[in-house]
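Chemist: Next up: the structures, one after another.
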Structure I
Amino acid sequence: MPPDDPRARRTRASLRAAALELAGERDPATLTLSAVASRAGVNRATVYLHYPDLDALFADAMEEAVTTVARAAQLCPLDADPDTAPPPLVTLFEHVAAHATLYARMLGPQGSARFAARLRQALGEALLERFRAGARPTAAAVPLEVHAAYLAGALVGVIAHCATGDARPPAETAAATWRLLARS
């Protein structure tokens, strides 16, 4: 069945939703493709037609989250006042707070390495695009790619920290993060 077939798209959507539901209920390391298949109402062989393993399924299921986070980073005016968090950064941390359990599980020690890598990659690409357009927080004497990778890794680290129990309000976390990012 071609990947763009409507039935295949529906099946993948069902599998992604089931994976996220289960990851919200328990540690992803305890999940199996059989459990996801059962929750999605398909047989296990069907899962393998679409995903080689559970980590690939989680990475695909979290792609919307990756897009949300990368878009927020891309919308931040990097030349904004370093003492006031830009609204897109506040929105990003509100999103993380609203999905804290899922982010904590996906970025935790038993989470999805592919998701973490994809999130860093998307953030790095978004920042690099901004840097190449001339929007860079400082005139750092490092290559653009290194600067973007550094900031992307830092942002993923803060997201993981927030998702694992940091009780600060999203706006406060955004302000603290912005002070660091704007000076990096």
Structure II
Amino acid sequence: MTTRRSSDQTKATILRVAREHFAAHGYERTTIRAVASQAQIDPSMVMRYFGSKERLFDAALTVDLRLPDLSAVPAPDLPAALVRHFVERWEGDPADDALLVLLRSAVTNERAAQRMRETFATQVAPALTAALGPTRAPRTAALIATQLLGLALTRYLLRLPEVAAMPPEALIQALAPGVGAVLGGGSTP
């Protein structure tokens, strides 16, 4: 006996499958047919909900970092809190995480690269502004992005054995001092 999926379930399934495909294959090699096949629906349904591959890509790459209120985090705890937030987020289901899909796609697709820049500018920079003030936040957000996106790349996309094998808490403890150095302002050459 089969049950019909609701419109919301179908749309959610399409987005989940699309994220998996975009994460694994990038924008150029992902097809509407492949997404539809894995979602067990007709390709016309993907088009009905999203209209085009480009709009499906945009929907799949909608990223809400769900950053906590960093102004409430004591300064000494801020580095570990930032790293922990992203590690816990990615430890769930990296294949279905829009940020990881965006990272993989941004390397070869300018639209994804622009979306990545916008995500950090509109979510990370304001969160850090609340904690650090407006003067240092934009540059600090960009430098922290290098560390967090480097973590995402090496642990969840490239799966470097030494990084992928680390328990999450050990990873957080190892990376927090580097993030702390950036947050602390460090010295400029």
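Read-outs: derived from the displayed coordinates by stated rules, not from any lab. Computed from a predicted structure; not experimentally measured. Cβ atoms are built from the backbone, for glycine too; each structure is taken alone.
Chemist: Could you tell me which structure in I, II was used to calculate helix-only ellipticity at 222 nm (-39500 (n - 2.57) for each DSSP H run of 4 or more, over all residues; to 500) as -22000?
Modeler: The structure behind it is I.
Chemist: Rank structures I, II by distance in nm of label points 7 Å out along Cα→Cβ at positions 28 and 164 and report only the one at the top, that is, the highest. Kindly include the intermediate steps, with their values, before the conclusion.
Modeler: Values: I: 1.4; II: 2.4.
Evaluating distance in nm of label points 7 Å out along Cα→Cβ at positions 28 and 164 on every structure, the highest lands on II.
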